[in-house]
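Please find the structures below.
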Structure 1
Amino acid sequence: MLKRTLLLMCCIVTCFTSIAMADVAPEKVYDLSVVDGKLGIWFLTLPGEDHTGESILIRTPNGHTVLVDGGIPEAGVLVNEALDKLNVEKIDVMIGTHMHIDHIGGLASVLAQHEVGKLYISPLKDYQTNAVASFKAAAAAQKLPLTVAVEGDQFALDGVSFTFLSPVDKYADMTQKQMTERVLNDSSLVFMMAYGNIRILFCGDMTRMVETDLVESYGDKLKADLIKVGHHGSVDASSREFVETVAAKNSVMCIYAFNDFSIYDRYKKVGNRPYVTSIDGCVLYVTDGEQETFYTEKERKGALK
């Protein structure tokens, strides 16, 4: 009887520790004490009347920061406000996943107000738009080099590793005419973060074409605990094969308006718990390398509850 009881207790503990805890707690989302000594990731909410893009802040256990994208130019104010709430003065690493306005547009405002230590961008750095020009000018004002990242590049902060899985360097010599919307999305910097036993995959705006290449190249090495869903949860990304290969327990979709449940449902069908910034507000993910906890700003209602 005692053996049975101990076995049952072990099973309960195992099940408990394998599931990320979730808490609707707006007062904790911007509370730094919640992430003290741990890895914290804020998937920022960028409300607006139109598509506002995405921005993600990563804070390492010792307080170093990585900012991934900055939304559209108008969203730069919102990103700066979030950084102020979190007492961020210097950004150790900035990552512009690709040159679309909804990803690098707001980074010009961030660069104007924050010192940045290192800036990684995708190979299509010569793509020409007003937003790209403003972004480059803001980086130049800090005399900050634009470091192109490609597959295999990596860096680490406080025991947190970042490994770029895509893009390959074939994009480096493309002309402006070749830089179509799809090509820009597929040139996104895709990277895997690892901390302790936790792995987190960031997909930028890559589409199914790149997903297929990654599955062929990496297979089970793509497995992650959390995935930042590609292309804002659009149907041109998150193929069934890719979602099943990554096999993440949780996902986050950074999107300004949520009205297509097909990709959301695809993740749910494989046992994934999707978070959506337009529904949940800012999503804070915290881990010590073993346990995982999510904090959200908003409480869900109706069918999504």
Structure 2
Amino acid sequence: MKLTVFTPSYNRGRELKNLYNSLINQNLDDNYKHEFEWLIIDDGSTDNTGEIVEKLIKQHEININYQYKSNGGKHTAHNYAVDLATGDFFLICDSDDVLTQDAIQTVFDTISDIQADEKVAGMVGYRHLQAEDGSFDNMQIKFPENAANVKLNDMFDVTGVFDTTQIYRTNVLKKFKFPEYKEERFFPENWCWRSIDKQYWVRVIPVVLETGKYQMDGYSIGSASHVAAPNKNPNANADYAYLYYETMHGLIKRIGYYGKYKAFQRHGQQTKHKENVLLNILSVPFQHYFENKYFK
């Protein structure tokens, strides 16, 4: 059973060495040392990422697969990586993160536990964030005590949202690729996790698997502005809002997201989703709100 560690990178060559060091210094049983690959998708970098990775490859410490593509956003790099991955499971680790020393061994041990249960799509562990002063957050929000298999959306509704490390079966990710749109370089990551949640469970690993920090030019910082403002392609917002309508708890919230979907659908000519006549009527005030907010 093999594992792919996927890292999307855009002008982050300077960060990759730290992640590399964490990969070559894993505490791994001998039979697992050659059972993982590091798959780097360079999303059109203009720095020296390629040269840096070439030097790492020549050290022959671990199996590294480096691929360059034109810039399309993290979600397109993810889709490309899912197609290229040789691992049965797929761990996502950003370029500015590092894995804890026992992370990969812990993942392999958990794979052994869930491998036969096809209703479990993967695993989720803690991602520990570093503050500007070098200290780490104290993880005040945690997994429910004694949790085993969970639905991420349901869990976050109870605990609040916190940063996690996610590992999924590669064949499941192939079924839930991110939508790609012309001229759209951003699509929220949780679209994928919410979609998977509709059909599968994930196993909780209640330990820290990776540590990291938000970069001011990074995906997580940039995502906040994209949540507040519409994407370039209205169909992207329509798809995202419709998924939230399908998966959100609470009638008012669902009506609100349906209204948001209808507002963007109207401008994007999005027609692929099933319409709800009653919600179309109930969501009219929300439709007007989002119409005025984004299109007036």
Practice task
Can you spot which of 1, 2 the value 0.2 was calculated from, given it is distance in nm of label points 7 Å out along Cα→Cβ at positions 124 and 164?
Solution key: 2
Handout entry: Structure (1, 2) behind the derived value 45 of percent of Cα pairs over 22 Å apart, for residues 68-155 alone
Key = 2
Exercise for the section: Rank structures 1, 2 by Cα Rg over 2.2 N^0.38 Å and report only the one at the top, that is, the highest. Expected result: 2
Practice task
Taking -0.62, -0.93, -1.13, -1.35 as the value of log10 I(q)/I(0) by the Debye sum over Cα atoms at q = 0.13, 0.16, 0.18, 0.21 Å⁻¹, for residues 108-251 alone derived from one of the structures shown (1, 2), identify that structure.
Solution key: 1
Fill in the blank from the handout: Computing distance in nm of label points 7 Å out along Cα→Cβ at positions 196 and 212 for each of 1, 2, the value 3.9 comes from structure 1
Practice task
Figure out for me which of the structures 1, 2 the number -12500 belongs to, where helix-only ellipticity at 222 nm (-39500 (n - 2.57) for each DSSP H run of 4 or more, over all residues; to 500) was derived from the coordinates.
Solution key: 2
Problem - Winner on mean count of other Cβ atoms within 10 Å over residues 52-59 once structures 1, 2 are ranked, highest first - result: 1
Handout entry: Highest-scoring label, criterion being distance in nm of label points 7 Å out along Cα→Cβ at positions 20 and 284, among 1, 2
Key = 2
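Every number here is computed from the coordinates shown, using simple stated rules; none is lab data. Given the structure is predicted, the values throughout are model-derived calculations rather than measurements. Cβ atoms are built from the backbone, for glycine too; each structure is taken alone.
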